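Peer 1: Below you'll find the structures, each written out as structure tokens.
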Structure I
Amino acid sequence: MASVFSMIIEGDLPAHFVYRDDVCVAFLSIEPLREGHVLVVPIVEVDHWLDLDKDTIDHLMAVAHRIAGALQHAYPSEKVGLMIAGLEVPHVHIHLVPIDAATDLDFSNATPASPEDLATAAERITAALNR
């Protein structure tokens, strides 16, 4: 059975995308830890990041780096945190979160976001990516 991320990538479930290429996509988390929380997800459905080939890992990190720069611009913060946890969905995904403290990466901080808030965040991040 396809993961929820595969269904999003295929367009079977809605998402607010900020990036897409032949290897990966990036979209807003529907339960962000902080405003601007983005997930970078390979199109290939692999459960554990250790099972990805080196080229895919390198590409994901390059895309994450670019999006993190846009996040830093769109949501000024102390840092942009990067985390690969992989426990929530069995499909590799990189969390990018504007943070001011390590506690900002605590999943107990996750709260559902409205479609309007996600659309606004996607616009801000996309504008920062295109500047």
Structure II
Amino acid sequence: MSRGHDQVLAPEQIAAALEERWSPRVVAELDDNYVKVAKVQGTLGWHAHTDEDELFYVLRGQFRIEMEAQTVDLGPGQMYVVPKGVRHNPVADEECLIMLIERKSTRHTGDEQTEYTRTLEQQLRPI
């Protein structure tokens, strides 16, 4: 059975229970995509996903996506899709809970390696 199927999930509660910052955890999968949640604060770092779009949805708090052409500010219940190939820098000045929807091939910080970079195996760990 696929992850998240036949289950009622509470993404905000799952994200709130996470201890690590900037360490997304897979809570569900649909077709070729993962649904992830994360607790974030501070700056993740500039990166891009060459072949994949990335959807950010704010569950709680305020979230900023800095891009070379613009900056997008998001609050609870708001979402934004960063188009493939666009360099972006996710930022949360205060603790923020987010949900992401990404293709299964999406690498956490693209080709960049930071202290926050997580492998897919780390993201798939049980919560």
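Peer 1: 2.1 is what came out when distance in nm of label points 7 Å out along Cα→Cβ at positions 5 and 109 was calculated for one structure; which of I, II is it?
Peer 2: Considering all the candidates, the number was obtained from I.
Peer 1: Also, I was wondering about something else. One of I, II was used to compute distance in nm of label points 7 Å out along Cα→Cβ at positions 53 and 101, and the result was 4.4. Which label is that?
Peer 2: It must be structure I, since only it matches.
Peer 1: With helix-only ellipticity at 222 nm (-39500 (n - 2.57) for each DSSP H run of 4 or more, over all residues; to 500) coming out at -2000, pick the structure among I, II it was computed from.
Peer 2: Attributed to the structure labelled II.
Peer 1: Given structures I, II, which gives the highest value for mean count of other Cβ atoms within 10 Å over residues 29-36?
Peer 2: Evaluating mean count of other Cβ atoms within 10 Å over residues 29-36 on every structure, the highest lands on I.
Peer 1: Same structure again: 14.1 is what came out when mean count of other Cβ atoms within 10 Å over residues 13-20 was calculated for one structure; which of I, II is it?
Peer 2: II
Laboratory data are not the source of any read-out in this text; all were calculated from the coordinates shown. From a predicted model like this one, the values you see are computed outputs, not experimental measurements. Cβ atoms are built from the backbone, for glycine too; each structure is taken alone.
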